Structure formats: structure tokens, C-alpha cells
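Listed next: structures, encoded as C-alpha cells.
Quick note: the coordinates plus some simple rules give every number you see, no bench work behind them. Since the model is a prediction, treat every value here as computed from it, not as a measurement. Cβ atoms are built from the backbone, for glycine too; each structure is taken alone.
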Structure 1
């Protein structure tokens, strides 16, 4: 699937005790999954047809932590404007 989507994929064999493969670490995945799960839980689930929107929203928030954007700037980004 990764190849057909053109994304980089690194398999880590946890059952063999491997947790790190260079810069790829299983805890990064676990931490991201935990943040995503707790964020989606606030909405008590999401409709599948809107899942991409929710994932994009989460990704933007997760990547922008600590950048100091004000709510009006977030709104401008969401509607494609600039502020």
C-alpha cells in the first residue's frame, strides 16, 4: 500500500524486540496514535465521510503546537485567507 501511495514505509519488528530503526521509533507512532485517539474522543466519534477533514484538522493542530497562532489566524488558514 505504501508503495502504491508513494509514501515512505519502515517496518519495525516489535515481536523480535526491535523498537528503533535509525530515526524511526515505535514510540513516535504510539504517542501520535494516543494524541489522535484522545482528540477524536472529544467528538464522540466522527462520520466516515468527514474523517479526512478531522484528520487534517488534527494534523494542523498537532504540528502547530506552540506557534502562537491566534483564533482569527486559524480561521483565516481554514478558509484560505491570510492574517
Structure 2
């Protein structure tokens, strides 16, 4: 298996746009701040319902092919969201 590659970010854009880049260990955050995490998830769902965010869906699998869906993620073939359909 190839080592994970981190995305390359043009850092000059952060200077030009006056923004910041922050990394978060999401798993630990959800354990230490469950109420804040829940509020964040509710906000994301609201934005999704309002059309403010549009996730990129690159793969659709019937639920019976869950192993293939998992393989697409683990092998880093998926470039967007992988969706299981019922």
C-alpha cells in the first residue's frame, strides 16, 4: 500500500486572502467535545438542506456491494463521497 499523501496547498493564497488553515484531529475532538460536535453536525445538515454546501459524490454502490465501496475508500480511488443506496 502506498503511503498517504497530504494535499498540496498554495500557501500564498492564505496571505492574499487573509485566511488561516487549521488542522483538527476530528476523532479526538468528537470524544472531548461531543456537544460542540453535535452542534457542528446540525449546522452542516442545515447548510446542506439550504443548498449552501454541495458535497461531491463520485461513487454510488448498492448496499449489497458495501465491500467494493469500502475498497474504493481504502484504496484511495474515491475522489469525493461514496454513497451506499438501499
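Overview of values
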| read-out | value |
| --- | --- |
| Structure responsible for -15000, with helix-only ellipticity at 222 nm (-39500 (n - 2.57) for each DSSP H run of 4 or more, over all residues; to 500) calculated and labels 1, 2 on offer | 1 |
| Top of 1, 2 by relative contact order in percent (Cα under 8 Å, 6 or more apart), largest first | 2 |
| Which of 1, 2 leads on FRET efficiency 1/(1 + (r/R0)^6) of positions 19 and 43 (r between Cβ atoms, R0 = 35 Å, to 0.05), largest value | 2 |
| Comparison of 1, 2 - label where distance in nm of label points 7 Å out along Cα→Cβ at positions 51 and 67 is highest | 2 |
| Winner on Rg/Rh (Cα atoms, Kirkwood Rh) once structures 1, 2 are ranked, highest first | 1 |
